[in-house]
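Values in this text are rule-based calculations from the coordinates and carry no lab data. As the structure is a computational prediction, the values presented were derived from the model and not from experiment.
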Structure I
Amino acid sequence: MDNNNFQQYLVKLGLKPNTIKNHLRNLNKYNDLNFYNLKLNQMNVIKNLTDDELNNSQRLTISSTMSKYLQYSLLPNEKLVEYIKSINNQLQKQYNERNKKKEYEYSKKDILKEINRFYKEGNHRAYIVSYLVYYYNTRNSDLNVNICRSKRYAKDEKSNYLILRKNSVLYIRNNYKTSKTYGSKTHEIKSKKFIKSVEYLLQDPDIKCTKVFDGFSNSTNILKNYLPYGLKTSDIVKIILSEDNTLNKANKISKNRGTNLQTLQNNYNIIV
């Protein structure tokens, strides 16, 4: 295998250094698998990957690299692409089954109790984040929010906002995972505790807009610090659906989250 020239090929594709490093590592792994020194072609790649004692995740990563290596070598790869799709389907089924069988030690009641604890202890950022996740079924990126005193400060149509009003807060989502499909979403929040938490973050009269997070990171590990029991946003959605597994609740979450019902059915074990 031509590692050096393949590396240059990957660089020209504009791949990130870590991605290139992983591809080169996978290429070496494939060399070790090719025990019979079979000629390089897509059917022999599939044979090597299928015959060896690999799990599907390993097959997927190595086959993805070999698909690129075949392209680099100007060899056909369409059957290998189909093989990759079949592995992806198998992994998705395994993932879905694991999600459906997963049990959580916390209930909706536990989560709400913890959210209220955040408020009572003055942890207003955690209260705001947890409230949005629980009631609006948000993903990580939805929580990259600017808090503003007035809608006139919410001019960037690519950002998310909490707009303080006299008796409510407008939650405007322009930037979330499926925004290109579902467009901008706006919710009016009338919870007194939520309004108080937003007012707390705007208590300095000189502040017109501020962020829920300074230097927002989409990292699940960081956001878990602001969520009940260190749960993930997806965990909270699953707990809610496990206790209210109805088409009505699924429809509501579908609209809030910007997720079609089929995706919810596949990943969250709903009844439709």
Structure II
Amino acid sequence: MVANFVIRTINRSNHIRGAVYLDTCAWSHLAKRQVPFDPLIKWVEKRGYYLWIARFSLIELAGDTRLYRPLVELFTKFPVLLLDYADNELEGRPWYSVKINYQSEFHFDPDHVEELVEEITHGTLSDARKKVLEDGELFGRSIQKSIPEIPNSKKQGWSGFLKLVENRIRIVCEQNGYPVNEDAIQNKECYIGERLLHSVVYWRYFISRQKWKPSDYGDLLHTLEMPYARVVITERNLTECIRQVARKTNIMTPDVYPYTEFLQDPFKCEEKYSKP
């Protein structure tokens, strides 16, 4: 654990992203034993990365108590980092110096499975899940209200993207009580989570004219964390969305893969998507 912490610290100091971020669908797929865990472990070890589970993934997974035990059993096979930046990026620091709000390494002895399952079962995750669902409903109503106000034309394309994202960063900072850092707004290495979130919103609802779905809120919460990772494993729609954003914009994005393919054979999937 100490060695892993030192490696992560060195990576941050050298501006290297070493995390592999699995979204809730990917973790659920593994916990349900729909795919084996070993191929992913071998790939992570070969690449010198580490696995990251976000606070929001744990909150989402808390919705199905049947996953508690199999998820904990995964943590006995390979270390997984619980890492949370909270809203610290709103201070306007470059991504590699954003303060980490909380981190803990999950790598348990099989004899402690019962203890951790008990802690999760009677912890605060259920209350946190209710709060996220409430926030999602409010956010969804806001998006659905604003979509009809967007001109139904693709002529503007991405030309309005940069101004929209910069304005949204200012609004989010003000809403959360942070002073607006104009120098940081002009620096693509700052506010990288906010940039990806609003890029996804722009692509889905302005460019693609997609309709809002309740599950979209979860995707957006994940995008706040994803650019801090080297690799992201997520569902196919969001994979394509982030790839489009990477092609059309100059923001920081991770390498992204659909979990349905990647977890089956990480090496083969990586090779497939790395081809020009």
Structure III
Amino acid sequence: MFDEPQERRDDATPDATERLREKVGSLRMHAELAAIFEGPRKFDAELVPGLDAGFARDLQQTFGKLAKNLNPTYPVLEGEEKEQAESIFARIEAAELAQNDYHIHRRPGEVVLFRWLTGEGVDSFYERFQAHFQAGLEQAREDDRQALGWKDDPSTNKYLEALDDLELRMADRYFRDALKKHIEFFALTTLVADEMNIVYLTEYLMDVTPADLVGRASAPNDPTDESQLGWFFRMFSLRGTCNDKEHMCFFVYMQKSDESFDD
């Protein structure tokens, strides 16, 4: 799915803690993407072309500014950044965009996608996020036990035991408890991939065709040709409490990897 660095050999990663951290990071990332993009497959969400270009550009610029000053270890927005986050949700409500659906603005070789949730939609998102992570974790436990258990060295055994004992709440990744307790409290996280596989994103996660998302002109002519499948992918996930109700939105910018990119 991503253009990741060449995987290191197991014996080149002797530290069990680091190995576990990398595994958790990968599982969390895949679970997050699944929960965000499974709407058409699970909840009858629709892809809605025609997102206003000015609105999309304004959101992209605002998210970009927020991300520049973001602390990745404590992604809570304060001061002026908090006010900008409030304004994002105010603009969303003013635009009267339907919840749950994926609102799209397209240009040749580029796509902006926007989705927002509130109330029960937020609850459902967290349930699905956790379910995807647990499913991935169970599969990882089985796969790694079969692939590594035969080694019987201390570091590997420590890693496998830690994986078996692992318990994580994906809501903690999104600071949900703090967001629910505090009025006008916002958090932002980002995800960037230089090479997102467009077929994985559309057909596997969303259950739509690449053309449904990026348009017929930008869709791959041959879905088996890997050189046609890569897209630069940048996603912003904003959460907060507004008017005593949880809100979250996802803003995604994508560009075909063989196109020039001007940030």
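For which of the structures I, II, III does the calculation of Cα extents along the principal axes in Å return 73, 41, 32? Matching structure: I.
Tell me which of I, II, III gives 16 when you compute relative contact order in percent (Cα under 8 Å, 6 or more apart). For relative contact order in percent (Cα under 8 Å, 6 or more apart), the value 16 is produced by structure I.
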